[in-house]
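Please go over the structures that come below.
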Structure P
Amino acid sequence: MSSDTTTALRAEFADGRRRFGAEQALARLTQRLESHAASVWIACAHDVTATAEEPASLRWLHDAALRWPQEVELRYCLAMGLWNHGEPEAAERVLHQLLNASPGHAAAADLLAKVLRNKGQLGAAAQLVYERIRRGPFGVDELLRGVDFIRHCQRHALAAQLCDEALGNRPHDASLHAQAGLLALELGRFDAARAHLLEAIERGVDANVWFVFGALAFAQKYTRADHPDFELFARHLRTPGLSALAQASLTFALAKAHDDVGDATQASALWRVANAQMRTLRPWSATRFDRQIDALQRAAATPALGAAPIVPIFVVGLPRSGTTLAAVSLGRLPGVRDRGELPHVDFIAQRLSDAQRHDREALHEAAQLYYRHVRQDDAPAHYYIDKTPTNFLRLDLIASLFPQAHVVHCRRNRRDTALSLYAQQFAHADGDFSYAFDDIAAFAAGHDRLMQHWQRSLPLPIHTLAYEDMVRDPHTAIARLRERIGIGGDDVPSPESVDGVIGSSSLWQAKQPVYTASLQRWRRYAPHLPELEALFPDCTL
């Protein structure tokens, strides 16, 4: 059968579906395929898979897989159709059977990994992709996609292991070194991170794709102004062809180095340049945010579900207000698991319609989705921490979905918070307000207004935690918070340093012993950044 004939059949099916609907188009397709080989059925099955929202399409895929029981690709198309049709359990069964027969089917392994991840079995999903990639051989792009999948399953150590193994075969690949460096940084392996990042730079990694310079700056605290990284950052800033985003990243990196060594004059000047670049690239609207806060305050209350066996702890507040320190300190307590920053509450909020927010069945389904992803498939715990600072915008939804939840509201001296925000480049759009002091002030005012509203109107227990208390006397601060939440036990581990992954810009600080050097840090910058005194009160609460 020529490729022209196959193309014609596929085009005929697409046209028939538009004109007559899926039922008739599929019946005609079956008739036309009667005399053709399995390869033609497979080619058409991929098109049918894309229409699997139609029950008739799913039936056709079942029939095709039964007609050609030895054709693995038809079973893969059936699994894909089941997945697209919203039948993940059935898709998983088909995929397991397929992979038992053909363990090297890469697309089936990837689809099964997605199914497992969707069920919250992140460890199993990550392991599956790891094993598939190890069997190889694969190109660097596919390998990096696999590493990224494993990383998003929060299995950073496994992703780093895969990178290291791949570098054994590709020791000179700049992109692999860049990825290995970023993973090592998130894991707190600063020496390894620095070695990989420098190797990536030496081998000409694309700075418009891999923001290795910003990562390199966070791999250590600089103690002398003649450190070679200063010249490295300055030299690469002059590289032709750098995107505006890459230039901003490099400028933030150089500013961080100057800040580390106490050069407030140069750090301030560089921050002004970098933030101006980011404002152009990612403008933020204070007016739109103010309307969002107004709408949240006007929204009608929604029904609350019953309590579940696990207790989520949502650590919220302005970014850079101590949320990471609070989460990782609580996460070291027995019976508590810190999941870092999770996107799922925002994902749910964006997909629930106004009507569904008052539909207990829809709310229950949303809550179960969250529970699967916070529970995952590692050792169980009773308390699970979600440290997404901007969940303060979703506390009404959280109160509906998780009435047993606790909220830890982190507060910090507003001038120190504003300075820390201004000194960062944020990967996510949630941080776009941080590139101008007046926008930071507007965001902070909206945050304060909304939190006051939630404290008056929601039944959730909201525990205020001052950053200053955390760094001055961490043992007492955590002991008091533990008691208020109701976490059992007597001993409170001293948060001298943090194990595990830190997925925020607090990478270096969170891995060090708790220190007080960041208190009243704004004073050193007041002569250079007068907005700190003009726009923000010098208070914590």
Structure Q
Amino acid sequence: MPRDFFHDRYAGLLVPLFSIPSRRSWGIGELMDLPALGAWMSEAGFAFVQLLPLNEMADGQNSPYSALSAMAIDPIFIAPRAVPDLQALGVEAVLSDAERADLEAVRAAPSIDYARVRELKTSAFRAAFARFVEHEWKPKTPRARRLQRFTERSRWWLDAYTLFRALHARFGGRAWTEWDAPLRDRDPGALAAARAELADEIRFYAYLQWLAAEQWTEARETAEIGVFGDFPFMVSRDSADVWSRQDDFRMDASVGAPPDAFSETGQDWGFPAYRWPEITAGGFQWLAARARRNAEIYDAYRVDHLVGFFRTYVRETDGRAAFVPDAEPDQIRQGERVLEVLSAAGARLIAEDLGVIPAFVRETLARFGIPGFKVLRWEREWDTDGRPFRDPASYPKQSVATSGTHDTETNAQWWDEAPIDERRAVAAVLRDTAGDPEGPFDARIRDAILDVLFRSASDIVLVPIHDVFGWRERINTPALVSDENWTWRLPWPVEDLETDPLAVERLAYIHGLIEQSGR
């Protein structure tokens, strides 16, 4: 499978890793479930899978965009069945009777119960680590040396992360801003003392990241597809990154989005604001480190909220809000520098350029050769009578044609809720393949939308898995605090993609589209 993307026409599938559990998974899609998805995708002709962030989430969080580390893979994605230390202990045999009952419950649940899954895996991984220390670390076996090499090789991000996680546990999960002042403020003596005191706990978190790295490497090598990741715009206030690089962030302000057609008041995401002058003076070190880490993990990645790297909408505590920097030349200069830093790490980029985007942002993307997004339902001639939809055959070659993102409603939901005049307008682009625009969403409309996207002029087509199958469930509803967000999973185990009649039919249909469209 060639890994040199962006030089041909090809198609990808958007699906979160958490959504593809297998029968042997512990209630959530795991790193070792990727090859089963990849086998189905490869047979269909897909070139790559677009994942959501794999960064570690804090306890109680479901959103992959609220991470306590921009570098660490969330241990919740580690497959217990593939951990040698658990295999030696009988894997599920390390669980109590009550825990085994919980495991069966999370496996059978229609959605992901993050809290229970995390509790079960933490219990199992603690047992695995205890065995590793006794049978590998102390005797200094080859596996112990592999962990040591991983720790040394990854020290540039792992040191801050593992100390943060160990301290976070020591303080009962309290945010770092509530820690004892010397540790909160990173007094060198206090940090050195903590490293000595918490050496075993620090090694435990390094062990988890090593397991994740080893499984991820194996999964990518056997998945038969390219793997695209996601580069979130920010991380949480309570994160290893903000704690270890406090000069780069403003804790007295937050970032969000300005008022627009979708929100009269705008959005406040609660993330700390960047100190762009300090970041610039420091050579964009943290962004460069994040880019390096993403290049280690992915073939390419999507840059979330790209416009925010040109101009960040900063909300002050007194209610005032403004773009930083405020002048367009400075915004262009900053955005170009960020794209240079991200591109220098080696992975290719695609850019989430949706919403209210200044013309200079898209002009910059064109100069850098970075594809932006063309979402069918939003691509209209807004200044023309009737606001007709743009024919995807007219999309620029350097773009990503798609039916939606992880934040949008599915095609089925959009169609059934759209006004009749909007349906008629999109049916004009779909031509006679869509059937009755006044009727409900059905298989004919589903496939007409797929057909026009795959035949688009865009070099890249990226389709959410929901729209391939015509499902209505969403991955996420923005601004909604709900246990249902980020919990969707396939209706059957991922390995059943090879045998389920609908999945087999979809495979054949997509394979035909890819062949016909030259992807």
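Bear in mind these aren't lab numbers, they're just calculated from the coordinates by the rules spelled out. These figures come from a predicted structure and were not determined experimentally. Cβ atoms are built from the backbone, for glycine too; each structure is taken alone.
For which of P, Q does helix-only ellipticity at 222 nm (-39500 (n - 2.57) for each DSSP H run of 4 or more, over all residues; to 500), calculated from the coordinates, equal -13000?
Going label by label, the one that fits is Q.
With FRET efficiency 1/(1 + (r/R0)^6) of positions 207 and 343 (r between Cβ atoms, R0 = 35 Å, to 0.05) computed per structure, which member of P, Q shows the largest figure?
Biggest value here belongs to P.
Suppose you compute Kirkwood radius over Cα pairs in Å for every structure in P, Q: which one lands on 24.3?
That value comes from structure Q.
Thinking of P, Q, which structure, once semi-axes √(5λ) of the Cα gyration tensor in Å, for residues 119-286 alone is computed, gives back 33, 23, 16?
Q
With relative contact order in percent (Cα under 8 Å, 6 or more apart) coming out at 19, pick the structure among P, Q it was computed from.
Answer for the origin of the read-out: Q.
Thinking only about FRET efficiency 1/(1 + (r/R0)^6) of positions 55 and 407 (r between Cβ atoms, R0 = 41 Å, to 0.05), which of P, Q has the largest value?
Q
When distance in nm of label points 7 Å out along Cα→Cβ at positions 103 and 215 is computed for each of P, Q, which one produces 1.3?
Attributed to the structure labelled Q.
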